[in-house]
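Novice: Heads up, there are several structures right after this.
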Structure I
Amino acid sequence: MRAAEKFRPQIVLLDWMLPDLSGVDLLRYFTERYDIPVIMLTARGAIEDKVYGMSCGADDYITKPFDLREVNIRIQTVLRRFRKASWKGGREQIRIPEGVICEEERTVIQNGEAVALTPKEYDLLLCMVQHPRQVFTRERLLDAVWGYDYVGDTRTVDIHVQRLRKKLLAGEAIVTVFGVGYKYVPEET
């Protein structure tokens, strides 16, 4: 429970039989508090258990023993379904620890309120969020966000990153890679 609060996982693999708390109780906790998919991964293979686990909110149910290839493909499938389901009224959303990016509206929502970003600040954030942990040189960010024909210098990127950090609740997720550029590192790492 503490790990989910701190790291905000994209998906949870959950065993039914845990030492201190039932996995089903933990499943209920997750589904009440977070909007993340949960896959039950357990030795309890009776149909009654599967029905009960799914009715309590599990997005999928895998019984032991299992093949890791199957687990991997089921994770990908659940995440794909979950991303499609996060379309609300035609708006595609990217969940980040700082809030939600609504791509079609070009907005960032934190604590239920829109963050006032300039178009370039938004484009810069989206570029880095779509490639987490990837290091971008200032020149590459200039090309990606401002275009190849931009004639300004790389200091423009520094200024926009500085403004983004001030506007986002977890602005430290945009990390400076000294001598190179920047990368976006989500809180869950």
Structure II
Amino acid sequence: MLKRVLLALGLMTATLAHADNPVVVIETNKGEITVELWQDKAPITVENFLRYADNNLYEGLIFHRVIPGFMVQGGGYDENMMELSPYSPIENEASAEVPNNRGTLAMARTNVVDSATSQFFINLVDNDFLNHVSTAPHEYGYAVFGSVIEGMDVVDSIAEVETRRRGAHQNMPVEAVVIESVTRQ
């Protein structure tokens, strides 16, 4: 109901994929990013993301990997590069019907198909090479579970920060881009 009122007042700019999909605000030190989570398309992934958000586990974490023309990634480390102790990995819900297009959120993972935990990324461009093609591990893809509906300018500004190598981490912002909170609307 609130989402429909906000749309009618012009306070939200995107059409909703499904009326029951949750909306969250990712507050960063660079500004707010409002995201619709596609519970209807990736229920396990959305439940996982909301578990971290509802328990305030994203607070104080950073966007630790920023690659212009590709994506911005966060949700795993704090400013001191102390790693969040995540919940168990979840099933990968990657689907060819839900591509890694500009402005979508997807789960970061290792080379193991079902290894996603807390880290997520926001696609800066259409990243077709990250899409699900088959069940072969190298073609499984990355599970998209939402889309930025407001604040893509904030995401683009994050993509413009100066980065460097820090220890084993490449493409890390010189000045921390901090996730201050992730809250449901």
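Nothing in this text is a laboratory measurement; each read-out follows from the coordinates by a stated rule. Predicted model only: the values in this text are computed from it and were never measured. Cβ atoms are built from the backbone, for glycine too; each structure is taken alone.
Novice: Taking FRET efficiency 1/(1 + (r/R0)^6) of positions 65 and 177 (r between Cβ atoms, R0 = 41 Å, to 0.05) from the coordinates of each of I, II, which one would give 0.45? Could you put the intermediate results ahead of the total?
Specialist: Details: I: 0.45; II: 1.00.
Computed on structure I.
Novice: For relative contact order in percent (Cα under 8 Å, 6 or more apart), which of the structures I, II scores highest?
Specialist: Largest value of relative contact order in percent (Cα under 8 Å, 6 or more apart): II.
Novice: Right, another one. Matching task: 136 is the computed value of volume of the Cα convex hull per residue in Å³, for residues 113-168 alone. Pick the structure from I, II.
Specialist: Label of the originating structure: II.
Novice: Looking at distance in nm of label points 7 Å out along Cα→Cβ at positions 121 and 145, point out which structure of I, II has the largest value.
Specialist: II
Novice: Between structures I, II, where is percent of Cα pairs over 25 Å apart highest?
Specialist: Looking at the calculated values, the largest one is I.
Novice: Here helix-only ellipticity at 222 nm (-39500 (n - 2.57) for each DSSP H run of 4 or more, over all residues; to 500) was calculated and came to -11500; which of the structures I, II was it taken from?
Specialist: That value comes from structure I.
Novice: Same structure, new question: Using distance in nm of label points 7 Å out along Cα→Cβ at positions 73 and 161, single out the structure from I, II with the greatest value.
Specialist: I
Novice: With distance in nm of label points 7 Å out along Cα→Cβ at positions 105 and 137 as the yardstick, tell me which of I, II scores highest. List each step's numbers first, then the result.
Specialist: Working: I: 3.8; II: 2.9.
Largest calculated value belongs to I.
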